[in-house]
Structure P
Amino acid sequence: MYLEKITVILIDDHAIVRTGFRLLLATEANIEVIAEAERGEQALQLYADLKPDVIIMDLSMAGIGGLEATRRLVLRDSSAKIIVFSVHHENVYVQRAMNAGAKGYICKHAHPDVLITAIKKVANGEIYIEPNLISDAENSSNSMDYQTIINAFSPREFDVFLLLAKGLTAHTISEKLCVSYKTAANYGTTIRHKLNVNSGAELAHIALLLNLTK
């Protein structure tokens, strides 16, 4: 169930882009833009002062830029929910943003509904990567290998994999599945080892490749 009111901060160095974001999001009754800024450094202070539910972060800005701002925000607060909204659609940018701690990534040329969907999903603890950003080449080269590995998961491993891919922590998973924290953490370690990945963002990416997200 979505939050009753989702507070958002917009970080983009183009005032006209921020204005467009505001007008778009103003059409959603349960999304409120509470502040905006043009540099990553300002994002750090605004987040500390306002604690928004979601930050919309551009990558290419003067100063420390969106990628470093994302990394610093997540280091300060691991629960920070950041969606990168960028002109860059190449996979390398997506991976770098997600590895920095972003919970979502969409392109500025995406349909407006995609931004709204991303905000709602990320605000409620999910990870969202615009489906079109997953390249056909990557899909064809990796999905069969991942599918084979996941097919061999035990039922419990598969359940934990899906929850990790949604961005849930081991603590939350332990409560949801009624297992101990240690058991949930051990499942997570085993799953990442089998898939040869290190982060929840990579698990989310695999789930998207295999159309396992809802």
Structure Q
Amino acid sequence: MKMRLISVNVGRPRLVLYEGDTVSTAIFKDPVSGPVRLAKLNLEGDRQADLNVHGGVNRAVYAYPVEHYDFWRERYPHFPWQWGAFGENLTVEGLAEDTLHIGDQVCIGSARFTVTQPRTPCFKLGIKFGTNRIITEFLESGRSGFYFSVTEEGELQAGDDIRVNPIGTDQITIAEANHMMTAKSVPQELLERALASPSLSPKWRERFREKFAAQLIAR
């Protein structure tokens, strides 16, 4: 399957009204043309508003599969669709949650990334789409996209080929991580594999550690 970068999308925090309060959000991203410089924490022209849930070393760049767009267009036909609709920095073709593993190396242009975790939606996705219904739909669909850390800084642009250097099938996939986060009971072997992954982001590692401990107590 062809793997390529469809669009590079960036945006800076802006203030929006939400339930009577003013909220800062950077979920509004716009496609950009030409080469874009990638640093350790951000693409050029991009920032995150809340570093508790987005950004930082382990969530520096968010990618979303272009293949999911048709699914969402059917459910939200009146939404003003463009690339970056889900707040993703990279709209990608050929990468999927059920084949991409935590720790896989992804090369685009002269930049290299490491897969660290799925995306968990926050209320700001509801702000973007005008309904909180999409938060539940997003979680239940498994169409989460994935976060990258930056292994090598560089430049990339729409149209670049994507190469994946797999770390090995003994590592969990993004789809498995999504299932583990929402399932009431998870096989201990799967939790052990997740916890053994050096590339798993610290927050997801802590959640899996808590689930692992809870299941041991419940035995």
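Have a look at P, Q and say which one yields -7500 for helix-only ellipticity at 222 nm (-39500 (n - 2.57) for each DSSP H run of 4 or more, over all residues; to 500), as calculated.
Clearly, the read-out refers to Q.
A value of 52, 44, 31 was computed for Cα extents along the principal axes in Å; which of P, Q is the source structure? Display every interim value, and only then the final one.
Details: P: 50, 38, 31; Q: 52, 44, 31.
Derived from Q, not from the others.
Suppose you compute P(r) over Cα pairs in 10 Å bins from 0, in percent, for residues 57-120 alone for every structure in P, Q: which one lands on 18, 52, 24, 6?
On the way: P: 24, 55, 21, 0; Q: 18, 52, 24, 6.
That value comes from structure Q.
If you rank structures P, Q by mean count of other Cβ atoms within 10 Å over residues 97-104, which sits at the top with the largest value?
Working: P: 24.1; Q: 19.2.
Once mean count of other Cβ atoms within 10 Å over residues 97-104 is tallied for P, Q, the winner is P.
For relative contact order in percent (Cα under 8 Å, 6 or more apart), find whichever of P, Q sits highest and give me its label.
Numbers: P: 15; Q: 25.
Top value of relative contact order in percent (Cα under 8 Å, 6 or more apart), among P, Q, belongs to structure Q.
Among the shown structures P, Q, from which was the value 117 of volume of the Cα convex hull per residue in Å³, for residues 9-128 alone calculated? Working shown, then result.
Values: P: 89; Q: 117.
For volume of the Cα convex hull per residue in Å³, for residues 9-128 alone, the value 117 is produced by structure Q.
All of the numbers you see were taken from the coordinates with simple rules; none came from a lab. Just so you know, these numbers come straight off a predicted model, no measurement behind them. Cβ atoms are built from the backbone, for glycine too; each structure is taken alone.
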